[in-house]
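Visitor: Some structures are shown below for you to check.
All of the numbers you see were taken from the coordinates with simple rules; none came from a lab. Keep in mind that what you see is a predicted model, and the values were worked out from it rather than measured. Cβ atoms are built from the backbone, for glycine too; each structure is taken alone.
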Structure P
Amino acid sequence: MSDPEPVSAPRAESAATKPATDRRNESAIEKLDRNWMELLQELRVLQTGVQILAGFLLTLPFQSRFETLDDFQTTLYLANVALAALTTALILLPVSVHRRLFRLHLRAALVSSADRIAKVALAGIGLLSVGTSALVFDVTAGRAAGLTAGAVLLAVLLLLLVYVPSRLRRQADQGKTS
């Protein structure tokens, strides 16, 4: 997810001298509206992922093998359920904030806060994926497999969700200065 673009007054530059990100010829409020809509789309994707994982977790207690979970597995399961609920709440938070700020002309604050909230929710669903995978591997293949699967998935998600976007941003920043 990209950071919301700062709001500033349009400059009187020709399209040839403007950076590629400024070629939209949109007002500050149009830019905020576009950023808000992009954030909502990203939150919808996150919401679907959380719903799938939460739905899976909520069906587990009704399975016959659930009663055989040891203390570690039960704790991991409950931590995953709590994380799913909290991540769901985070994903809903920008909508709640929007309802509270509606018609108060605070779109910049809304977009900025929703951007930060979406980043935390993305981390939440990443951790939820790690925890759920670790639980499934632990139950089906043993503790070592569960811990290994969780560690490997955590490393892969850190690479994909933190390192890759950071690297792309650094490359873009270097392109601007060259």
Structure Q
Amino acid sequence: MKKLTFLLVALAANPAFASEEGPFVSLRNAHFVILTAFLIFLGVLIKFKVPSMLMGMLDKRAEGIKSELDEAKALRDEAQKILASYERKAREVQGQADEIVAAAKRDAQLAAEQAKADLKEAIARRLKGAEDRIASAEAAALKDVKDRAVQVAVAAAAEVLANQMSAAEKSKMIDASIAEVETRLN
């Protein structure tokens, strides 16, 4: 306060601050009135401890901002941990997916090889069956040919014998055949 009084006295004594309105320290001088009002305003602010209240409010605001920053930093750290966890899990899942794909490829290849082997075996069985049916058909055809040849030969022999034999010889042969049938049946 002493410095303020000293400043006012110095200003009043200095002729450089005199204006057309008269001396500086006068209620008619607008600059003096404004300066006095400003100094009174500053005095009222200091008396009611407005600067300390403003500093307290600023300190509270700074503490609030600091706590928000700390909370944001903690949330950021937690988010980074969660992100790292998800990235690790994604890598593990990708590894498992790769293993599943590789296993599926191996299984598919084994299944294809098994299917080829089964197909070859089925073809071999069908060929064998076809060969057996062909052999059976050949045997049946050969038997039919032989049976037909026997029938033709028997018919031809019967005709030759019929032409060459007399009735008495035919009768003897029939009797011999009947006797032979009787001995075989008994």
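Visitor: From P, Q, which structure was helix-only ellipticity at 222 nm (-39500 (n - 2.57) for each DSSP H run of 4 or more, over all residues; to 500) = -32500 calculated on?
Guide: This figure was derived from Q.
Visitor: If distance in nm of label points 7 Å out along Cα→Cβ at positions 78 and 126 comes out at 6.9 when worked out from the coordinates, which of P, Q was used?
Guide: Source structure: Q.
Visitor: Still on this structure: If mean count of other Cβ atoms within 10 Å over residues 134-141 comes out at 18.9 when worked out from the coordinates, which of P, Q was used? Kindly include the intermediate steps, with their values, before the conclusion.
Guide: Numbers: P: 18.9; Q: 10.0.
This figure was derived from P.
Visitor: Relative contact order in percent (Cα under 8 Å, 6 or more apart) was computed and gave 22; which structure, P, Q, did it come from? All intermediate terms of the calculation are to be shown ahead of the outcome.
Guide: Numbers: P: 22; Q: 4.
This value belongs to structure P.
Visitor: Next up: A value of 4.17 was derived for Cα Rg over 2.2 N^0.38 Å; which structure in P, Q was it taken from?
Guide: Q
Visitor: Check the numbers for distance in nm of label points 7 Å out along Cα→Cβ at positions 30 and 158 across P, Q and tell me which is largest. Kindly include the intermediate steps, with their values, before the conclusion.
Guide: Values: P: 4.3; Q: 16.4.
Result for distance in nm of label points 7 Å out along Cα→Cβ at positions 30 and 158 over P, Q: largest is Q.
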